[in-house]
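*Asks:* Given below, in the form of structure tokens, are the structures.
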Structure P
Amino acid sequence: MFPTAPDSGAPEAHFAESGGQGEIHLVQLYPRDMNIYGDWGNTLTLKRRLEKRGYSVKLTDYNPGDSFPADGDLFVGGGGQDSGQFRVMEDLQKIKPVLHELVRDGVPMLAICGLYQLFGHEFRTIAGQVLPGIGIFDLTTVGGETRLIGNIVTESETFGTIIGYENHSGLTRLGDGQEPLGRVVSGAGNDGEDGTEGAVTREVIGTYLHGSLLPKNPVLADHLIATAVRRRYSHDHLEPLNDALAARAREVAAARPR
């Protein structure tokens with residue numbers, strides 16, 4: 001993870017927003033069907049934090065049937081109902097080889113909730129229907145009887161304290177070698193039993209945290225950004241931003257009961 005200088009709390013007026021640092025291609029996966037519980041905020045956060053550092057952003061929405069933007073620098077996708085997952089499942093299988101190639105090439109991705117499940121091996125609904133995944137993560141998900149809902153706090157060795165909101169009935173179990181995103185401090189996480197939340201494979205992050213996730217977790221947002229700009233331009237430093245509002249939002253969210 002790239003270091004960022006300590007936040008001084010000072011205004012950000014000195015940061016150029018002209019795009020002189022270069023262009024980053026940000027791709028939103030399946031926003032028509034997989035974009036609930038505030039997940040659009042993740043895209044907005046990445047776009048704005050890039051622009052504040054002088055990068056222009058080419059934003060592409062990718063939906064089933066579109067030409068896949070394989071030149072993307074950063075991919076993000078959200079959650080959806082089971083019906084939304086069924087609508088994107090077939091298309092996801094079509095682009096599976098390209099996505100795996102991008103993963104091997106170190107392209108950063110963020111997959112939330114429903115898309116996180118489909119980035120595993122399979123999702124078996126409570127009715128017994130099986131939705132095949134694309135196997136980026138070594139995990140499987142089964143539908144549960146009870147929804148796991150509420151604010152959640154986790155701890156990550158890489159990203160520190162991660163705060164979000166979970167709302168899922170899927171129970172996700174990681175394979176023996178799969179690295180989780182974090183360990184649950186308060187909340188349910190992947191299955192409410194093993195104490196893990198999310199998964200990480202190379203530069204791909206999967207998680208159940210909505211809320212949306214990135215506005216309250218700037219360290220995580222900047223990791224994705226830093227990975228993208230390093231890969232595209234070999235830039236090895238991110239200017240700090242004033243994250244005082246994000247810090248306050250984290251405090252409030254962490255203090256709320258589930």
Structure Q
Amino acid sequence: MERLPKHYSVLSTIAEFKKYKLYFSNIDKKIVATNESKIYLTKLLSLPASMASKFSDVEWDFNLENPNVSASISGSKLKINFSKYKNIPTGIIIEIKCLLLSILLSPEVFINNRRKAKKKGTTRLATSTILAHIKSGLRFLDTLLKVLKVKLGKEHIEKIYSSLTQIQVIDYKETAKVHSNSYNDDLKQFFSYIQNPHTSEHIFGENISAFDSDQFSWKKRYKKKASNVVMPNWAFDKLIRTASLLVHDFLKTIGEEVS
């Protein structure tokens with residue numbers, strides 16, 4: 001995506017988010033906000049998320065800026081509905097929205113830190129691919145916050161939890177054991193996004209707990225079907241014999257002496 005002046009404006013506004021996190025985390029608690037924070041709140045919520053959506057919308061639609069995608073991708077794969085993840089507090093949803101916009105507008109910052117990159121030097125990520133990563137992460141976080149509500153109580157979670165920086169490694173580990181969706185590449189990429197140094201510096205304002213998701217005991221873990229990359233000995237021997245006979249017959253046919 002070509003970086004336009006309006007994109008720099010959006011990224012600049014997102015970079016200010018960490019200064020006002022306290023007010024965003026308490027939107028539903030009616031904390032007294034300063035005039036400065038109110039101005040920023042209005043500015044952030046009115047940011048364009050796509051040609052059809054703004055930051056405050058519960059659903060972001062990216063179909064208009066991707067008119068040439070295949071029929072299998074257009075539609076729901078280019079939309080993300082944040083209201084589906086009912087266990088995730090408002091503050092964390094806002095963090096994820098800031099993260100998603102940052103990835104879309106500056107993919108080069110995130111792609112080199114991905115757990116799995118198709119090839120080095122690429123600076124583009126398809127919108128549908130990024131959305132798949134974020135949706136997978138939101139499903140996991142929805143499970144995680146649901147587990148915490150059962151463990152600590154709904155009121156405590158809604159009152160205290162407002163940022164991913166408050167979630168501990170043990171919370172990720174325990175959720176992995178009960179999460180109903182498979183641990184796959186989409187979820188790996190999401191974890192790489194939230195652990196990216198850029199995210200810590202410009203969105204969270206601090207580091208989240210460090211963890212290696214590959215080491216968790218996942219309830220479901222996606223496994224690719226193994227392929228026989230090495231030819232079995234019996235097949236190799238049969239092919240060699242057949243090839244030798246073909247070469248022998250060819251040489252005899254053209255009158256060559258065969259040893």
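*Asks:* Looking at relative contact order in percent (Cα under 8 Å, 6 or more apart), point out which structure of P, Q has the largest value. Walk me through the numbers before you get to the answer.
*Replies:* Details: P: 22; Q: 18.
The maximum falls on structure P.
*Asks:* Once Kirkwood radius over Cα pairs in Å, for residues 62-109 alone is calculated for all of P, Q, which comes out largest? Display every interim value, and only then the final one.
*Replies:* Working: P: 11.7; Q: 12.5.
Structure Q comes out on top.
*Asks:* Among the shown structures P, Q, from which was the value 0.35 of FRET efficiency 1/(1 + (r/R0)^6) of positions 22 and 222 (r between Cβ atoms, R0 = 35 Å, to 0.05) calculated?
*Replies:* Working: P: 1.00; Q: 0.35.
Computed on structure Q.
*Asks:* Additional query: Quick check: 55, 44, 31 is what I get for Cα extents along the principal axes in Å, calculated from one of P, Q. Which structure matches? Intermediate results must be reported in sequence, preceding the final value.
*Replies:* On the way: P: 55, 44, 31; Q: 99, 45, 31.
Comparing all candidates, it corresponds to P.
*Asks:* Here helix-only ellipticity at 222 nm (-39500 (n - 2.57) for each DSSP H run of 4 or more, over all residues; to 500) has been calculated and equals -14500, so which of P, Q was it run on? Intermediate values should be presented prior to the final figure.
*Replies:* Numbers: P: -9000; Q: -14500.
Matching structure: Q.
Laboratory data are not the source of any read-out in this text; all were calculated from the coordinates shown. Computed from a predicted model, the values in this text were never measured in an experiment. Cβ atoms are built from the backbone, for glycine too; each structure is taken alone.
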